[in-house]
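Values in this text are rule-based calculations from the coordinates and carry no lab data. The shown structure was predicted, so the numbers you read here are calculated from the model rather than taken from an experiment. Cβ atoms are built from the backbone, for glycine too; each structure is taken alone.
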Structure P
Amino acid sequence: MEEGQFMTFLYSMYGNIPAKQGLQAACDLEAHLRALIDEIAQLSMAEMVTIKNLYLTGNALAKYELFLRKQPATASRVALTDIASYLGITPQSLSRIRKTRVNK
């Protein structure tokens, strides 16, 4: 790990279960991981809500184009039916939009 990064076993920390693995620092450090991880988790959840809220308005094309800009890696890995559901549009609408975009 580089300076400023951290590692933890979330199932262990949040589930209060002893981890089977161990972490060892190769140099002196001071860590307050619980507070840091809680803050990161809260920020991550707030970001997810913010992104999801962006998809609540607009037509199907606008929602899909926003999705491609905001989450391009997800767009290439997730099934079209799941993307359509996430955006609140029908799979048929998404297929038409994608077909139109390819033919441009």
Structure Q
Amino acid sequence: MALDFAIIGQRLKKARLAKKMTQEDLAEKLDVSVAFLSRIERGLSQINLKRLSQICGILGVTEGYILNGTASTSDQYLVSEFNEIFSNCSANKQKLIYKIAKTIIED
């Protein structure tokens, strides 16, 4: 499975915000620039496992959650992200997404 650094970045940002930390706060604790942290959160920079582990320790989340979307199993990969996107759509867009997903599954 290829890593999706955009999704990893989104999860890191969500975890940072849940801790009520700014990018500046986290960057200072990591001894990195705010620009570098911003690129990680936007999925524009790859992150190595050592740095990921360091960030997870500071944010109080597991590497499994950041990489797979769940701490215990990867069966729920993208479920929360999909639900969040879906719930922010209009009823018409939800119907369109449903039809597309159904067509993909039926193939």
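Once distance in nm of label points 7 Å out along Cα→Cβ at positions 21 and 69 is evaluated on every structure in P, Q, the highest one turns out to be P. Kindly point out which one of P, Q the value 16 was derived from, the read-out being relative contact order in percent (Cα under 8 Å, 6 or more apart). Only structure P yields this read-out. Each of P, Q could give mean count of other Cβ atoms within 10 Å over residues 13-20, but the derived value 10.2 comes from P. Can you say which of P, Q returns 14.2 when Kirkwood radius over Cα pairs in Å, for residues 5-60 alone is computed? Source structure: P.
Which one of P, Q has FRET efficiency 1/(1 + (r/R0)^6) of positions 37 and 85 (r between Cβ atoms, R0 = 25 Å, to 0.05), as calculated from the coordinates, equal to 0.60? Attributed to the structure labelled Q. Given a value of 4.7 for distance in nm of label points 7 Å out along Cα→Cβ at positions 29 and 93, calculated from one of P, Q, which structure does it belong to? Matching structure: P.
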